[in-house]
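Listed below are the structures to be examined.
Read-outs: derived from the displayed coordinates by stated rules, not from any lab. In this text the structure is predicted, and so the values were computed from the model without any measurement.
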Structure 1
Amino acid sequence: MREDTALIALDWGTSSLRAYAMGEGGAVLETRRSEHGVMHLPTGPGIDTPAAAFEATLQGLCGDWLTAHPDTPLIACGMVGSAQGWREARYQPLPARASELATAMTVIERPGGQPLHVVPGLLQAGELPNVMRGEETQIAGVLQSLSGAGQAPTRLLVGLPGTHTKWAWVEDGAVVRFETFMTGEIYAALSQHTILGRTMVPGSPHDESAFARGLRVAQSALGSMGVLSTVFSVRTLGLTRQLAGEAQPDYLSGLLIGHEVAALAPALDAGMPVVLCGEPALCLRYATALEARGLPPPDIRAGVTPLGLWRIAQAAGLTRIPGSNLP
């Protein structure tokens, strides 16, 4: 671990943990990964409580970092702050920017070591409340990356494709609204646990034309009655030999993403820049769907979680290397 390390940052999710040794300006000096996510913690002698399991995981992944630099601050985001995590970090209400996240962090005292600062998730209150945990740090990372490139718009829409896709409206650095679409989870459920999967050939090479066909159906008059009226076409197109089994997974993907973007479109401001953040191949699918809707090509960013953790840590005054606090 280098002497100029200013922060140890953790992205602690359900299935895995990533640790980053970070230096000046949020530069990642070293990265490590563990399979001990929140739902896969180690067991064994001496691990008799959940807290002990979390501490053992932390020590196993970066104990040498902690020993070499015992004064280096620790920050974490993700499911480590959930009800199933090390300690629950309460949700922060909207609007929220890095400064609000910084002041609302949950501090976990660690005997003989630096405390762990856990970033809160976000809560959108209302008749249908909405939450995110982990994505708030990705959004902070997007803003940090844009700021570093001199491209910090006043208003921005951030899309975070995944199992539960989030769309967040950002104004003056604050998340003011967000929506959740369970598109990824619904895709998995339909393809693995319904009759639609009976004719699909999983693991087939990506079929761009089948994906585009699904987009066209979802975004045309054929899809006007909603996603529940179109998904059965995966089966009927196969039964009538109009769509091969190898093409059906991408057709279904196009249908679901197309319906998501169609539902989102009325809330989009044509002049608002869009940034997609996540796994690049999935982001490209969403970019294709947005462009098929007549919207400008979005910016695509990946790997911004460490930057988000840095931004929040700096706003909290945790970083040892001098730098101005961020909004």
Structure 2
Amino acid sequence: MKHLPHRHHCRCAAAAALALTGALALTACGSDGTSGKASPGTAATHTMKTAMGEVKVPDHPRRVVVLDTAELDSAITLGVKPVGATHADVKSGFLDYLPRDKVAGIKDVGEMTQPNMEAVAALKPDLILTSKIRHGDKYSQLSAIAPTVMTENTGYPWKANFQVHAAALGRQAEGRKTVAAYTAHIRRVVAALGGPAKAAATKVGVVRFVEGADIRIYGRKNYIGTILTDLGVGRPAITDKAKDGFSYDVSPERIDLANADALFHSTYGDPAKAKETQTTRSGLWKNLTAVKNGKSFGVDDQLWIQGIGYTAADRILNELTRDLT
């Protein structure tokens, strides 16, 4: 059975996660509000409040290891090439939307759910980035190797988590530029859609076919949901019935609930085992408004669902512009 990424972590007390991770971004300095003073022969450090308590980290880490896809996206976005990263459960190793030159030379330290501790330690990192939901049970092992900064969760609170990553990496200025560029890109897409009113009048749905699980009609409290919220597009009524805001799960016989003006669908795992093949051949699927009107689009699961970050978001916004206009 394959690992199913980005499921349980989003079914959380999202507000609490946001509150915590938002607070982390504001505490990327010593208690006196200044970076730690370097003693002769040592690197300057600062103390961060993390999901696992206060952690002293280097002001400018040089050997960073990231243990999940969001942390890898953050590092690449901020111009940091990690020395090591875990791989997602995909054939290509690191997610295929990431520029090849940006990930070339990064050491693979194992599968995301089970990082190889010996491989991590061998890289002699000075900072490790991950989340409590992923690796909280391995915190003592990881922190014995290097200062480890964990956010509470992943997925839905990705923007607040990015601020934590920027603070840990000493890249706050680059982080501010990234957020500003994303905000400007959102404005351009809304304009291309005909303005806020037209965007709101278009109901956009997201469906994920998952091997070994029911079909997920995505709600608002997940990574892609936040991007659609930022665009101000409409969402199908079923969106608001999503469990914990994350997803409303259905069998192929209830795919009619996914009806929308535009529908984006991705597949995790084998299309037949994920019921994509069966569903998309059915009369129910072919009768969906988006399908009948040529507004149903297959998208890359690695980019739309698994990546989680500003580099992925930039690509997704480009695809949304292309497909919705």
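Remarks
- Among 1, 2, structure where percent of Cα pairs over 24 Å apart as derived comes to 58: 1
- Structure with the greatest value (metric mean projected area of the Cα convex hull in nm², for residues 75-114 alone, set 1, 2): 1
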